[in-house]
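Presented below are the structures under discussion, each in the form of C-alpha cells.
Computed from the coordinates by the stated procedures, all read-outs in this text should not be read as laboratory data. Not measured: the values here are computed from a predicted model. Cβ atoms are built from the backbone, for glycine too; each structure is taken alone.
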Structure 1
C-alpha cells in the first residue's frame, strides 16, 4: 500500500463548534492525528502518516509558515518510503499557499492541498470526503501527472495556477479560472529565507483615497493594484503611482480576464496578465527576494500571459 504523509495546518477541516452547526466554529481546534483517525475509510486508500505543521485559521498563514511548510514538504519527499503529500489547509488562503508552493517546489512526488467548508462537528462535515479524495490522488498519481501542486476539493482537482475560491459558503467552493500556463512555472529558491518581503494589495473603487498608496509605498517593498476593469484607476491614483519608486503590479479586481502592457496607465508599472491580485502578490514577494528591478520582475509575470 502507498504511503501518504498528511501535513496538517489547521483550517475549517480541523474546526470545532456547537455540534451540528456550520457557523460559529473555531478553526484549527483538533489535531491532524485526530482528524485522520475520524476518517476510517482512509486506511483502505493508503498508509497515512500525519505531521502537525501548525494549527491555525488560514487567514493567519504568513510567509514564515509558507517557507516552513515548503521546507518540510521537500524533506518528506526525499524519503524513499513516501509516495505523496497531502496538506490540510483552510480554504480562505488555500489558493495562495498552493501557488507559493508551486513556485518554490521542484519535487517528483504529488503535493495535494485540501480542506473543508464545514467544521468537523457539523451535522454533515465535508472534510472527510475531501481528505479521502486528496489522499487517493496523492497515492494514485504516477509519472509526469504528479509534477506540480494540486488542490483537491468537492470531487474536483485543480492546478495551483488557476485554482480560486469562488464562493464563500458553498461546499463546491473552488473553480479553475483562466487558461493553464503553457510552460513550467518559474521556480524560486527560498534557501536561507525565514520570511518574504512585504507587499501591499490595494483595491481601487470609485473615489478611492490615493493617500493609501503613499502610505503603502512607505510600508511595503512592492504594491499590487486590484484595478477596475482591465486594471484601471483614477487620474489621482495615476499621479501618485507615477511618483512611487517601489515595483507596482497592476491586476484586475474582476477575477476573469487579462491585464496587458498596452493598457497600463502608468509607465513602468507591471501587468499581471491573468493573475488575480492575491496570486500576483505571492509572485511579486518571491521576485523581490531576487531583484527590485521592475523590468526584471516584469519578465516573471510574462510567464502568465
Structure 2
C-alpha cells in the first residue's frame, strides 16, 4: 500500500508529458529528432572539423570520400563536408530570418485586420491576395536586377511574399476569437486592448502559427537553395547548398558526391521541418477526449 501511495505523485508529474507525446503524430517526433541532429552538426561542425571550407588544394581535387575528407573534395580541392556545414549555416540562417520577419509582419497585420476591420481589413486583405499570387523567384529576379544579388536581397525577396499566409491565417483566427463571449466580457470589464491581445489573442494563435511556420520554413529552405542555384542568392566564394549544387553539375559523372551531399542536405532538412509542422497540424485538428 505504501509503495502504491509513493508512486502516485510521480504519475501525476509525468501525466502532462505523456499527454503531450501521446497527442503528437509520429512525424512530429521524427522531424524534431532529425532537425535537432542537423542543427547540432551545423552549430558544432566548425569546432569538431578542423579543415577550412575555403582552403584549396588542387593536388587533392575531386577526391572520393576518405578518412581525411569524409565526403571527398570539390574541383578546387576544398573539403566537401566542411563546405556543407558552412553552407548549411548560410542557407538555414537566411531561411530562418526571412520566416521570423514574415511571421512578425503577417501576424501583426492579420490581428489588426481581424480586430479593427473596416478599411484597414479591406486594403490589407486585397494586398495579401495580390502578393500571394506572385512567386518568390519572380520578385527575387526583379530585386536582383535593381540591387544586385546577396543575402539582404534574398531575405527581402522572401519576406515580401512570405508574410501573406500568416496574415490570412491570423485574421481568420482573430475573427474567431473576437466573436467569443470572454472577449466581450473582457471589454465590458474595461480591460485594455493590449491586455486582451496578450492574454486572449496570442495564446490562441501560437499552435496554428507554429505549424504553418515550420511548413513554410521547409518551403523557404528549398526556395533559398533554388535561388542560390540560379545565382540570385549567396555569391561565391561563400559556400551555400544551392551554389554547391550548381558548381557540382559539370563533375556529376566523376564526383557524384559533390551533388548528392548538398541535395540530400536540403532534402533532409526541409523534410524534417515539414514533418514537425505536419505533426503540429495533426495535433491541432485531432479531437481530444
Structure 3
C-alpha cells in the first residue's frame, strides 16, 4: 500500500483544520505519544530508556510515550529542555501524565540508558542544534525519534547542523520529505507512520513498485515521460533546482512549467505530473 508524503506545513494545516472542526487536540497528542511508545517497545522490547523532551508538541509526545512505557514495566527516565512549569497547553497536560522525576536536559549527558527517545524537536525546526541538544546528538547508542530526528529539516531532508541518527523514526498521519529523500532517510532509520485521526492530502505518494526506467515511469501515469538523471536535471532547470524546497518540489515545479510528465532518477526516483500528482520511490541498490 502506498503512503502519502506531505510537508511539515501541510501537517500543521491538517491538524489546524481538524482541531477547528472540534477534534480534541490533546486526544490527538495522546494517540501520537502512545503510538510512539508502542513502536519503540515493538522494536526494542528490552533495555532502559532515557526520554529527551523539548518544550513543544514533540516533548508532549515524549512525556506520553514515557508514561506508556513505564506502565508497560520499562525502566524510563525523563529529561526536559527548560522548566516543567514553563510548559503550556497540551504539552503541560502531557507532562502531568508523567508523575516521575524530570531531570534537566544536561543531566541526560551522563545517563547511560540503553535506548534514547528523541522527542526534542520536529521536522519544522529552522535552526541548527547547539549546546546540550547538539552534544546529545553526537552520543552513541540506538535512538528512536519522534517525527524526524532532531536537527533534520523535515522539508529539505538535509541536516541543519548536528543531527540525531535514528534506528527508528515514528511520524504521524503521513511521511515527510525527510523520510524518503537523501540524506534524510539514512538518518531516519526505519520509519513507522502512526495514524492519529488527521486526514492529509495524498497527491504525493511513496510508490510500492520500483521505477528505474522510462518505460516503468511511463506506466505510472500512462503518458510519455521526459526522463532526467540528477545532474542533467540540475543543468536543465537550474533556477528550479536551486530554489525548490526539496527534490520532490523541484520535479513538481518543472513538470508544471513544462506541462509535461517529468521523471528524475538519482538517489531516489521522482515522477511528477503537471497537475501536481507525484510518485517517489527508492532506487534499487541505494
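Taking distance in nm of label points 7 Å out along Cα→Cβ at positions 97 and 233 as the criterion, the largest value within structures 1, 2, 3 is that of 3. Quick check on the output: 31, 18, 13 is semi-axes √(5λ) of the Cα gyration tensor in Å, for residues 113-248 alone, derived from one of 1, 2, 3. Which one produced it? Of the structures listed, the value fits 3. A value of 2.9 for distance in nm of label points 7 Å out along Cα→Cβ at positions 121 and 137, calculated from one of 1, 2, 3, originates in structure 1. The value 0.10 for FRET efficiency 1/(1 + (r/R0)^6) of positions 81 and 129 (r between Cβ atoms, R0 = 30 Å, to 0.05) was derived from one model only; which of 1, 2, 3 is it? It must be structure 2, since only it matches.
For which of the structures 1, 2, 3 does the calculation of helix-only ellipticity at 222 nm (-39500 (n - 2.57) for each DSSP H run of 4 or more, over all residues; to 500) return -8000? This value belongs to structure 1.
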